1. Compute distance in nm of label points 7 Å out along Cα→Cβ at positions 77 and 477 for each of I, II and report the one that scores greatest.
2. Using volume of the Cα convex hull per residue in Å³, for residues 285-572 alone, single out the structure from I, II with the greatest value.
3. Matching task: 1.17 is the computed value of Cα Rg over 2.2 N^0.38 Å. Pick the structure from I, II.
4. Have a look at I, II and say which one yields 21.2 for mean count of other Cβ atoms within 10 Å over residues 101-108, as calculated.
5. Who wins on distance in nm of label points 7 Å out along Cα→Cβ at positions 13 and 317 among I, II, i.e. which is largest?
6. One of I, II was used to compute helix-only ellipticity at 222 nm (-39500 (n - 2.57) for each DSSP H run of 4 or more, over all residues; to 500), and the answer was -11500. Which one was it?
Structure I
Amino acid sequence: MNRLAGATSPYLLQHADNPVDWWPWEPEAFEEARRRDVPVLLSVGYSACHWCHVMAHESFEDEATAAVMNAGFVSVKVDREERPDVDAVYMEAVQAATGQGGWPMTVFLTPDGEPFYFGTYFPPEPRHGMPSFRQVLEGVAAAWRERRGEVDEAAGRIVAELAGRRIDLGAKAPGVPGADDLGAALLGLTREFDAVNGGFGGAPKFPPALVLEFLLRHHARTGSEGALQMVRATCEAMARGGMYDQLGGGFARYSVDAEWRVPHFEKMLFDNALLCRVYAHLWRATGSEFARRVALETADFLVRELGTNQGGFASALDADSAVPGVEEGPHREGAFYVWTPDELREVLGEEDAALAADYFGVTAEGTFEEGASVLQLPDRDPADAEAEGEAGSGLVDAGRVDSIRERLSVARELRPRPGRDEKVVAAWNGLAVAALAEAGAYFERPDLVDAATAAADLLVGVHLDDRGRIARTSRDGVAGQSAGVLEDYASTAEGFLTLFAVTGDAAWLDLAGVLLDAVLKHFVAPDGALYDTADDAERLIRRPQDPTDNATPSGWTSAAGALLTYAAYTGSSRHRTAAERALGVVGALGRRAPRFIGWGLAVAEAALDGPREVAVVGPEGDADRAALHRAALLSDAPGAAVAVGEPTAGEVAGEPAAGEAGRGGGVALLADRPLVDGRSAAYVCRHFACAAPTTDPAVLAASLRSGEGRG
């Protein structure tokens, strides 16, 4: 066992028995490189990464390759999910130098951490114009020995270029994006939209959850049918394709083709949390039974497959697993999920197997590898049609399909399961809290709200310390050593704010305030720009800073959204101002590259709409209060802040002190909101200026749809 044996990261533990003398990311590794006068070989990946497993098997488990690494380098292994700051800094260098990036990421550094040679996956033998990993190792070692001046010069030049990339908003920072900016972003997305297959761009095609959130909010604010149609088409195509697990629910990481047919099979917590929320919001906007089914199946997948014993959610399921019947052999991508016609017949019998093959698109030739097929849903699901009043329209009998699904699911559970990354990531759990809280409220599933609350409790009890600082990860209920980055504070705050909206428990609002106060203190530059790491975090070759959204909201845009919502609840001008300054970069980015600033655009929609604030007051347990609360939650007013509680006449809204938004249980938005004629009432406000209250849920819903209540 090497030095990784004591790690908490499952990815690092996967390499603990390599013959490579791995070091974790720590100062001692760089001191050792300096003592030996050798380069640092930095290898970055994550546990569910297919090509990371491939390179590990081909090279890191090979004694001869390990001997070269041990003799000429100090080798450092990093889990990108545990140290996103390290990953971000060196991925930026890789992309700047090569024009592309990915994992595993392989970077050679000086003992001062300065990069000078880059790559991703390297094969064990030369292939497709790519050198072998051994050739790379030998070439880098020779350059270090024989052309040291060139190496040092290249490293210095790269670090200087990276240092010059700071985003400086300055005194001329652009303002909050306006309607024209958001309209231009919509136009840009329309140009990139795949009208045939749904989604944006070509292969590989990733689920555009954040862009879909923007489009839904844009439709809600403007009534744009084009925006809504792009969401409908994309959501339909993704959930009918092989990227969606037609038996167990949940989405794979991406589709290798443009038609959503064949996935890269790893399943990530963040994808499924974000997509659960998108489908729930699509149902809220349209009443689509299809969207409702997918949202609930995805929520159930999260709880069933990723829930941990401590109440949180694990990070991912691997793409690879052992082939059924040959568990001792090499793992294969997708082995748990794919089917052949013979396997269908073995489980279902001849007649139902024929129906299943036609229904799920299983062919003799196969749609994946070695004659196997990924299950798809080429035709409309009969249960969806039945729920929407289309029974008897010639579709396959829903009960028969349900029986087939159940038998296939039972048989699949006998296969070797993909590995699970048990690491609990604060930011991604915050996203799951928000998704499950909303799904539970929308679909009247209190068990999902309970699951969201349990995960939030874990974040408070294990990740959050008494200084208001959050740990990035935990495992088995023990916090890891990595400090939280901006997305951990912001996405966790987003989860707490959503849980407050659903439950009315003001403790969640207070805790969100604690996290956002840490953001304002440690992550915000004087001009309003945000950094991904705190001002007291480990110093790297540059302080990472990136407002663009990727698979998850960037820390920058996530913080803008949480700050905006918190200000809507508390009336805090300090938090509102910080949100607006952070949104200053979104207008320009949205015009140029809207696919990569989706959540920023969604937050800008909320800012443009207010966001509207809805205060629902009445006695706890009162049916009228519950009906008004539900009507408020089901409004699709962009980013609406919903608060529910007892009437609090006599309290006065004011600027909250740091970490004291609820002021001991009182919520500023609920302050001085009496009952109306002794009945529960709802107040719709904008910047705390409110329209006349109503006691009628239908009137409340109509006012939020029409844009009334703007003060």
Structure II
Amino acid sequence: MIYNKLVDPQSIVVVGASDNILKPGGSVLYNLVNGTFDKDLYVVNARGGTIQGVKAYKSIEEIPYTDLAIISVPAGQCLQTVDYLANKKGIKAFIVFSAGFSEESEEGARMERELAEIVKKAGALMIGPNCSGFFNTKHQSIFTRPVPNLNTQGIDIISSSGGTITYIIESAMRIGLRFNSAWSIGNAAQVGVEDILEYLDREFDPKKDPKIKLLYLEKIEAPDRFLRHSASLVNKGCRIVAIKSGSSSSGSRAASSHTGAIASSDSAVEALFRKAGIIRCYSREEMANVAAVLMLKKLKGRNLAIITQAGGPAVILTDALSKGNIEVPEMDKELSAELKKHLLPGAAVSNPIDIIGTGTGEHMSYCIDFCEKYFKEIDGIAVIYGNPGVSNVSEAYEILDQKIKSSKLPIYPILPSVIAASKEMEAFVDKGHVNFTDEYALANALSKVVSWTPPSLGKMEDLPVNIPRIRNIIDSAGEGYIDNGTIRELFDAAGIPQVEELVTANKEEATAFGSKIGYPVVAKCVGPIHKSDVGGVVLNIQSDEHLAFEFERLMKIPDTTAVMIQPMLSGQELFIGAKYEEKFGHIVLCGLGGIFVEILKDVASGLAPLSFHEATSMVRSLRAYKIIKGVRGQKGLNEKLFVEIIVRLSIMLRFAPEIKEIDINPLLANEEKVVAVDARIRIEK
């Protein structure tokens, strides 16, 4: 599709223009007239005359040729209007505000398809219908307000929702962000988020184009295209921040395994974002704050100095940073003693550096210079400075403006006096700065940015996985849940370590195996899906007699066909699973095992195939990672082997799309080994 008539039109017509700026046709005209568009502007209104000072044509038949048509008429008139403009007037770009299409009824959906077909056959481009429009630095063809401060190095935003794009922009404006373009795609009958990402990717110039993209998504139609172009943009130097809404509806669906209960469309989105290198957010404010962090100099490590005028906010910030694995290192005693000489009595200097409420802009300035020159452990500085009523805030903010511009380290301004110093804050932001207003919001945003991982599109690790054997096993297997022997063959081909075991319906064979491997052993019924729920798992069996007794009991459990005998191993229970999601492929999950999978839901997801870097990122993103790493004197688990098993499983799945669900729970892990103890696999062909 050709976008130049949309992004840089030489002429625009508003069809359905109005003097009433509370109507879309009036509001968009107001934005155009009072904005940056300085080319030919036409309007169509049946009464003629002038509309907001612009000559009005009574019909579309009368207008001259234009590059871009903005359509603000009832849905029933939309098809005829667009058809005429596209085929008789040769217009190649449309923004359709009109509602009443697929969002409303089946009849509306039919009309929407017809509308898209008209535009397609005419070789034109259309944003909408049911959208709020488009703007960039050249023209503001959007009916919502306010239009933000525009800057060619500002932010690009794409949104499925017209209202939401406005509210995100307002949140961003409040903390000082500027925008280059905004795309409200509405029903996306022709142009969707994937199309815009492809356009931005294709046209991207790293020397002049903005590098921060915000996405508000209600659906992802083509995950492969989305992944390809978003990852490409990130690899070219962009950062993408996204909110994906509508993730809870499928989360409650019932499934027959732990993986099925956890893996949902939201897991697929999480995995897709991880592979694309997208930072995920969950609120407008969070998105705005992450974007603000990205607008500043890059934080090259995880250590911050905090310079504050009040102790409490510094403590809140320190705690919040710690949760995000960002440290506030203590300053050397000799250094802190030297710094203290230049501050007021009562100042605290160990880090956080509290210059106290009467501390001036000069004190703040000295601390910034001192930290940058002597405090070599730090990678950035957070400055908390408000108006307690006893300092010259305007002077302090002038100094902070200069320090942010001259410092080699990123400086994060937290200016909390949103009422007492509102004018001074506004003047500070007008100089091109951002302001975080809240210390917790900064810490949360900063932790998301420093935890970012680069894209891993198309990367498959070179591991000895026997793909031909895996294909032979899958081709020979039946549908549904496959037997334990087939599972063991698959794992052997994939190189996934397994516990030694015997599956048998013969009691004597079971006791002979128990004697061979040595007691204690574990016995499990084979057949029922959730063994624990039916009393089908027996631990710590100590003798042949004990095993024979439990064998007989287990065989009487309904649906049991055999009993599995395994050595009783010790270690931390881990979990790996995967679920096939339509359009996305296999979503691989990992976390703590046993019953904690569903209770804690502390699970990370990735999109197969996974690289070592991706799988490591998944493991380290778990809240329970401290257990894996080792905590309070306990030895850590074999993280490297856990990661390798995740990667091996993802490679196996890449070549076995018939596997729709797999659940390895538990894997038993210690500092040396990680072995699969129990697994279920469901196949659909």
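No lab work stands behind these numbers, since they all come straight from the coordinates. Predicted model, so just to flag it, every value in this text is computed and none were measured. Cβ atoms are built from the backbone, for glycine too; each structure is taken alone.
1. The maximum falls on structure II.
2. If we compare volume of the Cα convex hull per residue in Å³, for residues 285-572 alone over I, II, the biggest value is for II.
3. For Cα Rg over 2.2 N^0.38 Å, the value 1.17 is produced by structure II.
4. Only one of I, II returns 21.2 for mean count of other Cβ atoms within 10 Å over residues 101-108, namely I.
5. Sorting by distance in nm of label points 7 Å out along Cα→Cβ at positions 13 and 317 in descending order puts II first.
6. II
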